[in-house]
Structure I
Amino acid sequence: MATAEEQLRAFLDALAKDEAARAWLRDILRDEELRTLALRIEDLAGAQRRTEEALVAFEEAAEARFARIETVLEALTEAQRRTEERVGRVEEQLALLAEAQRRTEERVGRVEEQLALLAEAQRRTEERVGRVEEQLAL
């Protein structure tokens, strides 16, 4: 049988081996955790890269849309300016036509007055002719 000293030495050796085994196991677990963390970091970095790429693509698309909108707005602004010019010309023409219409109505009024005067003169002339015919018939 082993002496107490041998038993103590065997116990301490077993304890040391057990401690070494635990340290070895901790190292393995730590290495595995580090590998897992490294993989997670790589995954996150990939996700970050894809997010940044998507953001850049979105920004480029938004800039392109804004450029198209700006072009359309410029075209609409130019069309509005031309329309306003045409409306201005039409308003000027309408004013000229209204003035011409007013002058025409004045002339028609004067012609109607002259026709009324001529009709009155014609009536008086016919009355005189009628009196002259009556006098001649006598």
Structure II
Amino acid sequence: YILPTAAGGGFALLLVVMLLTSLNYNVSLGFLLTFVLAGVAASAMWQTHRNLVDLEVRGAAGEAVFAGHALNVGVALANVTPWARVGVDVSAAQAAAVETSLDAQDAIVAALSFADQPRGWFKLPRLTVSTRFP
């Protein structure tokens, strides 16, 4: 699913205001511009969905570390489609997001770094795979 950003919400509000203004003042070019921009927005949403659909996220792996040291966890991403994936972000709570791109039929390992871990087992927080492309 796609969640709008603040810029996307502002753009949707702008489209509503343009539509209401065009309706109120009966401006044909306003209608044209509003619907062309709405079509561009719909195309961008489709491209965003296409950038993440069928992207395989495989098991995370990490090595043992001493208490107080950073833990690196690798998350495998596999692109099984014939088109490239651009601007894919992998993130988790307490870790910086890793931005990567995948070519067609490509697989990579994104390394998430969790700083200063205490003793004991590490419970991996929920991973988020997102994109802001296009």
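P(r) over Cα pairs in 5 Å bins from 0, in percent, for residues 63-118 alone was computed and gave 5, 15, 10, 11, 8, 9, 7, 6, 7, 5, 5, 3, 3, 2, 2, 1, 0; which structure, I, II, did it come from? Label of the source structure: I.
Which of I, II yields 189 for volume of the Cα convex hull per residue in Å³, as computed? Only structure I yields this read-out.
If helix-only ellipticity at 222 nm (-39500 (n - 2.57) for each DSSP H run of 4 or more, over all residues; to 500) computes to -37500, which of I, II did it come from? The value was obtained from structure I.
Of the structures labelled I, II, which one yields 0.00 when FRET efficiency 1/(1 + (r/R0)^6) of positions 39 and 95 (r between Cβ atoms, R0 = 41 Å, to 0.05) is computed from its coordinates? Derived from the structure labelled I.
All of the numbers you see were taken from the coordinates with simple rules; none came from a lab. Keep in mind that this is a model prediction, so the values were computed, not measured. Cβ atoms are built from the backbone, for glycine too; each structure is taken alone.
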